[in-house]
Structures are given as C-alpha cells and as structure tokens.
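What follows draws every value from the coordinates through simple rules; no lab data is involved. In this text the structure is predicted, and so the values were computed from the model without any measurement. Cβ atoms are built from the backbone, for glycine too; each structure is taken alone.
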Structure P
Amino acid sequence: MWSSPTQTQAVIPSTQLYASELPLPAGVDGAGNGLKGEYFDNDDFTELKVTRTDAAIDFDWGGGSPDPSIEVDTFTTRWTGEIEPLYGEDYTFHTESDDGVKLWVNGQLMIDGWNGGGNRNSSPITLEAGEKYDIKLEYQE
C-alpha cells in the first residue's frame, strides 16, 4: 500500500505497477499490469514453484498457501517490477504481514520486518511523477 498528501492509504493500483524481467506470461505486456510474483516452496528463495503476474499485492492466505504446489507455512514470495507515481511528492509505503516482509524502492531498503510476526510497517520516500522506480517486496510465511 501507499499514501501521500494527495492520496489516502490504498493498495497500489495495477496501472501503476510494471512487471519485470521478460519473458512475461501470455496476456501480460509489462505496461501497468502488476508485479512479477515468484513463489518458492521453502524459506530461502531456492525452490521456485510458480511465477505469475499479480495485479495487486494484497493477499490473505490464512491457513492456506498461494498455490497447491506450495506447502502451507514454509514458503517465500518475491515480487519485482517498477512503480510509477501519479504525483511528484512524498509517499509512504505500508506493509502488513503475519510473518517476515522486506521492501526495497529504487534499490533502497525501506522496510525490514523480516524477524517478527504481526508486522505493520511504513516508510516515507520522495518520488517524482511519471518516473519509474524499481520495486521489490519479499514475504516469508
């Protein structure tokens, strides 16, 4: 999620997210469709099971997992791509997770909530309208 002086806190819309690293799945053109999600069946990002484009990062898996090929409670996920802000101003990125989470914007570690459960974190950054910034979000269940 993000917020700014002209935007209330909201899930980042897919039109402002750009998937990274070709090739992309069929039907995805890399022009504001979401972020590339890589889903791993372990806690150290080494057993890749699923790659897809996620239009929004706002999941509640509860006691489940993101895919039948992935075990419950022992998976990691990495989303990568670019984000393009609508306004040039200060933005605050927000994360909420029941386990570990890390967020990088433009190569800068903004949120490091890797070692705890029930995390709510936020971090501000100034972004320019129309510029694309690299974004990476990692999650550990």
Structure Q
Amino acid sequence: IGLVLAHSMQRMTKAVRLLLTGALIAAWSLPLLVATSIFRWFADSDYGVANMVLTEYLGLDFQGHNWWLDPKQGFLMIGAVVVWGAVPFVAVTLYAAFTQVPSELEEAAELDGAGRIGVFRYVTWPVIKPVFQMV
C-alpha cells in the first residue's frame, strides 16, 4: 500500500502532495492508544462506522455486528491498526526514495521504448529497492 501511495505522490501536484504528506504524518504520529481507540469506535457494534457503511451503503446485514467476537475478524481489526501505523512511514520513506531516481534515466528508458512498467521495473525499482528492503 505504501509503495502505491508513494508512487502516486510522485505524480500529484505540489499542493495535493503536501496535503497528503501532512495527513500521513498526522496519522503516523498518533499514539497507539489513540489509534486503537479510533478503531474500537470504528468497529463498535452499535454505533460503528464500519457497520453503518456496510449496512446502509452496500446493503449488507451488519446491523449490530460485533467485529471482536470472531477471532478472524478481530485479527483483521488488529491488522488494520498495524497497517494504519506502518503505511504512512513506508509511504513517506519510499516517496523520498522516488525523488532520488534520476529523471535522465527515466527519460532515456522512455526514449528507448520502455513503457511505464518497463521504466519502473528496470530503472526506478533498482534505485529504490534498498530503501524498500529497509522499510
């Protein structure tokens, strides 16, 4: 998720990129206790946002559904909290790596006939791979 977000940030306008970076840093800086409370509220069986969206907008029967009773669904919610904390760090770090890819190399690959996937696979990925392996 962080890789896709970082790659998208590279193509955004400066204003949108700054806004998204600010939102990512705000989400990343939330203490774990606050993030857990937000997800507990999100998955609340009576007033949770998840149940409301699934019931009212998707037409599924999730009214009063308790996400914590089933171990698999509880594990899914815990995983969501972990992803919530990790994705901003990964996205911002990989965006910094994307900015280090020389534009001359990308342009040369495009002139040689490489498409978007080819440029990413043969030019961008080798440059950002060490950072990706670190995060």
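Here the criterion is relative contact order in percent (Cα under 8 Å, 6 or more apart), and among P, Q the highest value is seen for Q.
A value of 4.3 was derived for distance in nm of label points 7 Å out along Cα→Cβ at positions 15 and 71; which structure in P, Q was it taken from? It must be structure P, since only it matches.
8.1 is what came out when mean projected area of the Cα convex hull in nm² was calculated for one structure; which of P, Q is it? Structure P accounts for this read-out.
Structures P, Q were shown, and helix-only ellipticity at 222 nm (-39500 (n - 2.57) for each DSSP H run of 4 or more, over all residues; to 500) at 0 was computed from P.
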